[in-house]
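Q: See the structures that follow.
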Structure I
Amino acid sequence: MGALSRLLILRERVEGERTAALVAELGFQPVCLPVETVIALQPNLKPEDFAGFLVTSRHAVDWLTDNYTGTIKPVLAVGSGTAQKLREAGFVNVEQAEGDGVSLAKLVASRQWGGRLLYAAGHIRRPDFEQRLASENIGFVTAEVYDVQTSLPDKRHIEDALGTPVAGVLLLSAAQAHTFGELVKRHRKLLEPLPMVFCLSGRIAAELPNEISANVAISDRPDLESLLALLQSYRCRMQ
């Protein structure tokens with residue numbers, strides 16, 4: 001199987017298990033060490049007949065399902081993973097962008113809307129997407145429907161996960177990258193030699209310490225499918 005046999009996954013538990021199943025299909029041994037916890041929020045929204053819905057994370061789908069299940073209004077998703085979860089939840093009018101806020105904003109701007117849109121968002125987020133919508137004079141309401149809290153697990157869980165060295169790590173958010181940097185700083189001996197780091201985007205890679213930069217590979221597109229293709233290409237090289 002080559003040097004990339006054990007692969008560290010830092011996503012929250014549910015998404016981490018889903019990702020672990022996918023990387024196992026590629027021939028890797030996933031090692032889940034969740035550093036994120038997703039907390040559902042309940043925004044105080046006034047009733048409104050929204051013209052459509054915007055979703056930039058799979059984490060927002062549960063709230064949208066609870067509150068707007070059965071809608072036939074358009075639901076625009078940031079990428080394929082979020083779109084897939086929306087369809088699995090029963091949404092029938094789903095369109096997807098190319099995996100980032102820029103492409104989603106372009107998709108939104110390419111449509112004619114007869115009213116305001118509802119953006120189901122996380123509490124912590126970059127302002128770029130909303131700024132782009134505003135610059136296009138698109139009417140929308142932002143509802144913070146989830147929060148993601150990030151922290152290192154306790155020492156015992158870290159030692160259990162890293163007792164056998166990992167050769168690679170998947171990073172799918174800036175928070176995961178920052179936390180992985182802390183993990184390297186505090187538990188460097190458990191991460192020797194430094195593993196190959198597979199990042200979903202350049203923005204995520206930029207959150208890593210300089211000492212890790214030589215070990216970074218970045219996905220061609222900011223979606224899980226592309227990241228797994230990158231991972232597979234490295235596995236083939238190591239065989």
Structure II
Amino acid sequence: MNQVSTLSIDLAKNVFQLLGVDKHGKPCFSRRVNRQKLKETIQNMPPCKVVMEACSCAHYWGRVCIKAGHKAHLVPAQHVTPFVRGNKNDKNDCLAIYEASQRPYIRFVPVKSESQQAVLLLHRMRERLIKARTACLNQTRSFLLEFGIETPKSYRAFYSHIQTLLDQQQQPVILLLIHETCAELRVFERQLRQLDSLFRDTNQRSPAAEIMQSLPGVGPIIASAFSASIDKGQAFNSAKE
């Protein structure tokens with residue numbers, strides 16, 4: 001294991017495939033390990049280059065490798081696929097990750113910190129809430145059309161319009177639908193306001209987000225998304241990239 005210069009890891013939920021390669025490109029070992037054994041292997045190995053595909057949990061393992069003294073490189077998934085040989089399995093995927101990492105013009109994905117991933121998690125939560133709110137609007141709009149009731153398309157206009165329907169004489173099932181829809185929309189609005197407040201708080205602790213937010217037309221949500229995704233852009237050589 002002391003001869004390993006590059007460790008390729010095919011990430012998974014529980015069982016991981018490892019491939020150790022020396023400085024001459026010759027495989028030293030190939031094995032499957034569980035999650036706990038992977039941590040022990042990373043911590044006990046001499047410092048080397050660790051390459052992984054940029055996928056789910058890759059940033060976590062990248063931080064584990066960096067903490068153990070290794071150099072972690074995350075290879076974009078679209079650059080790994082062309083190097084898969086034969087049938088797709090863990091061994092072939094692991095070899096493909098190594099082969100892709102040796103290409104001279106591959107741009108690796110920077111390993112994100114926990115704080116960056118926390119901000120991106122907030123964005124995913126906000127995206128999920130907006131999708132759920134849109135689904136609620138569309139379903140209610142289609143239900144009302146079954147009774148010949150037209151509603152505006154925009155969210156604000158829709159909410160105001162269904163409020164006025166409560167003052168009109170409607171069937172009990174229509175009134176129940178409107179009451180339930182309004183209650184759901186109020187919950188969505190409250191949750192979205194909480195997330196927006198968290199974005200403003202996290203931006204105050206991020207120099208990159210403050211720089212982005214100082215630009216005309218850039219608000220707290222866009223600023224936090226950019227800063228969490230690319231920080232200050234140090235992974236790029238120029239603005240064109």
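Readers should treat all values here as calculations from the given coordinates under stated rules, not as data from a laboratory. Note that the structure is a prediction, hence the values are computed from the model and not measured. Cβ atoms are built from the backbone, for glycine too; each structure is taken alone.
Q: Taking Cα extents along the principal axes in Å from the coordinates of each of I, II, which one would give 56, 34, 32?
A: Source structure for this number: I.
Q: Another question, if that's okay. Say we calculate distance in nm of label points 7 Å out along Cα→Cβ at positions 98 and 226 for every structure; which of I, II gives the highest result?
A: By distance in nm of label points 7 Å out along Cα→Cβ at positions 98 and 226, the leading structure of I, II is II.
Q: To test your reading of the models, identify which of I, II gives 2.1 for distance in nm of label points 7 Å out along Cα→Cβ at positions 66 and 130 when calculated.
A: It was calculated from structure I.
Q: Out of I, II, which one gives 2.4 for distance in nm of label points 7 Å out along Cα→Cβ at positions 122 and 194 as computed from the coordinates?
A: I
Q: Here's something else I'd like to know. From which structure (I, II) was Rg and Dmax of the Cα atoms in Å, for residues 114-217 alone calculated, if the value obtained is 18.0, 58?
A: Only one of I, II returns 18.0, 58 for Rg and Dmax of the Cα atoms in Å, for residues 114-217 alone, namely I.
Q: Using the calculated result 22 for relative contact order in percent (Cα under 8 Å, 6 or more apart), pick out the matching structure from I, II.
A: Source structure: I.
Q: Here's another thing I want to ask about it. If you work out FRET efficiency 1/(1 + (r/R0)^6) of positions 90 and 146 (r between Cβ atoms, R0 = 41 Å, to 0.05) for I, II, which one comes out largest?
A: Details: I: 1.00; II: 0.20.
Largest value of FRET efficiency 1/(1 + (r/R0)^6) of positions 90 and 146 (r between Cβ atoms, R0 = 41 Å, to 0.05): I.
Q: Further, regarding this structure: So helix-only ellipticity at 222 nm (-39500 (n - 2.57) for each DSSP H run of 4 or more, over all residues; to 500), computed for just one structure, reads -17500; which one of I, II is that?
A: Label of the source structure: II.
Q: Using distance in nm of label points 7 Å out along Cα→Cβ at positions 138 and 186 as the calculated read-out, with 3.9 as its value, let me know the right label among I, II.
A: Considering all the candidates, the number was obtained from I.
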